[in-house]
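Heads up, there are several structures right after this.
Please treat every number below as a calculation from the coordinates, not as lab data. Keep in mind the model is a prediction, meaning the values are calculated, not measured. Cβ atoms are built from the backbone, for glycine too; each structure is taken alone.
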Structure P
Amino acid sequence: MLSTGRHRETGEDYLMVWEISWTVDDNDVQRALARAERLRQWDIRTVAVVAGKGITGSAHELAQQRGVLVVLDGVPQDGSGLIR
């Protein structure tokens, strides 16, 4: 899924590339990253997002390492300010 978002602090627009699962796992994080990276090839400002009811520990760690926004039960978990 794709949507747009605006960074709360900078006001910059982003294309948000979502991977949504009941329980987010490593594969979901990798898919979101891969799709975002493809769009970045055309100089599109993107952010990878994973969303679900829960997330595995390894997926959460991978998301943090790779800068993927995590949304659980509709609440952003990383405090990046990307959603407005």
Structure Q
Amino acid sequence: MVRKDEVDFGIWDIISPDKLIIPLDTHIYKVAQFFELTTLKFHSWKMAEEITKNLKKFDSKDPVKYDFALSHINIKYFALET
């Protein structure tokens, strides 16, 4: 809702993409640990903040744009391991 691109609606102009926190699910959790984007062991708000902080090293203006790619890495490559 905050990005203006070919995928997102971009209708919420009161929130900047750099204020978003990555949605933490099983897929993001596993990939974030694999790529050492988090040092934490349990799903939590603190973990989501830590992952987001580390993603800001790649894009400080929109760190959460990687959520789709990260979750699909797990779905495609790691799902068979579970």
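Thinking of P, Q, which structure, once distance in nm of label points 7 Å out along Cα→Cβ at positions 25 and 57 is computed, gives back 1.7? Of the options listed, only P reproduces it.
When Rg and Dmax of the Cα atoms in Å is computed across structures P, Q, the figure 11.8, 32 traces back to P. A value of 1.8 for distance in nm of label points 7 Å out along Cα→Cβ at positions 1 and 73, calculated from one of P, Q, originates in structure P.
When distance in nm of label points 7 Å out along Cα→Cβ at positions 17 and 49 is calculated for each of structures P, Q, structure Q comes out greatest. If you rank structures P, Q by FRET efficiency 1/(1 + (r/R0)^6) of positions 9 and 33 (r between Cβ atoms, R0 = 25 Å, to 0.05), which sits at the top with the largest value? Largest one: structure P.
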